[in-house]
Structure 1
Amino acid sequence: MRSPPFRLAGETSWRCYSLLVVPRTANDLLGLAGVLEEVGVEARWLGDDSVEIGGTPFAVERVKVVRESDGALLAHVHDASARPPTIIVADRISEAARAQLSRVDLAWLDRRGHLWIRTAGIFVNADVRPSTGPPARRVVEIFKGTGLDVALGLLRFPLESYGVNQLAREIGRSPGRVSEILSALRRQGLVGADNLPIIPELFWAIAEEWKPRWTPMPSAPPPEPPERYRLTGTLGALALDVPLVAGAAGTWPRLYVADDVDLATVLGAYGAASGWTGSEVAVCPSRYGFTWGSSTYRDGYLVANPLVVALDLAQDRARGSELLEGWAPKDFTRVW
């Protein structure tokens, strides 16, 4: 059969290669055989725990979840002990762990939908069909809506073990839905059996899915009514004493509002088209993240809570990680 096109290292054009995949039962369950076939990589199974790809034998190592700390340990052991080429297959591999594994050429399959392999003559870095089992009832995307509220609620008090009803009251969500989300987070290895968050893995998992939709405005709206906005971005970070090198000069405010109604109101009054940007506004991805404000004001705006500001900083993985490393916020336990 003919495979989908893929590109070998050093080549500038795409090729199709004849594909021969001989799957084994165990590996079929992991989804690896189907994924290799999907991306058009020639593979020959040598056993239930080893496969030959492009002439290179790979050990197949099954792991449930690979967090940042796990990825660093796997990379260190692989690099230090000269282990044979290995493919890590996991239900979830965090973004930071992916970078750690790739750095030492450890191949990996995140069964949520991504494959990375680099060996002689072959380089694959591709989105693939997810091969994880079906999600729990009504839990399709954990970090949406209630899921984000649950995660932020856990990280607000990371050393306190919350019961379902207590957490539901704190974030204003139904106990049944909170229980579903907690179960899903436990399966992902992000929350312990005692409902304590796994730190910093839960924070960075949220950061990967924290995607506000910013809309530019020609000028900053007046901070009235004061409860309508939460200030974040560089100005919010400066207000919370994040150790930024740059000052506020020339920086426009980034403002969260609570919902689409407030967003439409603000854009209708202050969002006329313009050739330059004087501010940006977005609906806060987490309802609880918005209602939980800080006690700090800047330029008349209430500043967002430290966790929301940290999540915004984390979107710049290089610079943001450096800033977060040096920031110990007041009256808040650092969770990154």
Structure 2
Amino acid sequence: MSFVTPQVLWMMGIPLAIFTYFILTHKDNFLQIFDKKVLARLTAGDDSLPLVIRHLILVVALFFMVVALARPVIDHGDKVVHLEGLSVVVALDISGSMRSKDMYPNRLEFAKKKINQLLNNMPNDDISLVAFAYSSFILAPFTSDKETLKLLVNGVNDQYINMGSTDFTALAEFTVELLEKKKPKILVVFSDGGDKEQLAKFEKITNANNIALYVVLVGTKEGAPVLRKTGKTIMKDGKLIISQRNDELGEIAVKNNGAFILANSGESDIEELVSTIKSQHQSKDKGEVVIHDREELFYYPLVLGLLFLLIGFGSLPRRR
């Protein structure tokens, strides 16, 4: 066993030893001032521990707390940890239809929740975040820092939504550039689908570049009204515009040796998707990192110190 901060033992141990000496050898001055009968009336009852014993208990409590501050550890030495993971592009649809409220509170917020679940289930993988609608842009380059990625995902709000049509062709071309030097090439799309012509071009580009496509479909087949930024519905030729989930995007993923899921309110859907991705692609070696393995023991003396402190204060004399 060793101590992480042994200097604490010297800095606080010596004063504690001096304090203990004076506590145990010094006689209280007030005993010499008062008459014995007067003192008996002023003092509390004697149903507690003797003064010397109580002082010893409090000193022992302080000693264990000093030991806890010195952080005793069992040192297991250095260990080499091999890191493995995949490189994945995660694309979030921010087109106008993502304002529809057939998923609570709307499709965009629901998709963000699902992306966070995906990040939780891929702790060692490098993820790049992309947002797309009429055009595509990067939110985060490849990184394994999931907390930062979550902050960026949660920062995507209604202000990002583009009322233009969803350009899946632009997304495919943008993804090809991002995954140019990655193997395997994996794209996970969170969307409610797109029009047939755009999806056909999207399929052609992803197939030509050996991009494994996985899709998380949000929304319902019944659909919901498309909303403006103000929350008002959009009318065209006197008719209410309804956005329905298009499952054709998921079918393209299956054709492309990928998979798709219909997003639900639980977590099993994302867990199943990640399991499928891991089973179909072998993780690449990302290198190794050396960590110093130490087993912390400070909580043992800390608990003992608190226990003795409780006993010491619990034995204070009570007034009759």
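Bear in mind these aren't lab numbers, they're just calculated from the coordinates by the rules spelled out. It should be emphasised that the depicted structure is a prediction, and the values quoted were computed from it without experimental measurement. Cβ atoms are built from the backbone, for glycine too; each structure is taken alone.
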Comparison of 1, 2 - label where FRET efficiency 1/(1 + (r/R0)^6) of positions 63 and 199 (r between Cβ atoms, R0 = 41 Å, to 0.05) is highest: 1
Going by relative contact order in percent (Cα under 8 Å, 6 or more apart), which of structures 1, 2 comes out largest? 2
Which of 1, 2 yields 25.0 [Kirkwood radius over Cα pairs in Å, calculated]: 2
By the measure distance in nm of label points 7 Å out along Cα→Cβ at positions 191 and 207, tell me the structure among 1, 2 with the highest figure. 1
Computing helix-only ellipticity at 222 nm (-39500 (n - 2.57) for each DSSP H run of 4 or more, over all residues; to 500) for each of 1, 2, the value -13000 comes from structure 2
I have 5, 17, 18, 16, 15, 10, 10, 5, 2, 0 for P(r) over Cα pairs in 5 Å bins from 0, in percent, for residues 103-150 alone, calculated from one of the structures 1, 2. Which structure is it? 1
Could you tell me which structure in 1, 2 was used to calculate distance in nm of label points 7 Å out along Cα→Cβ at positions 223 and 295 as 6.3? 2
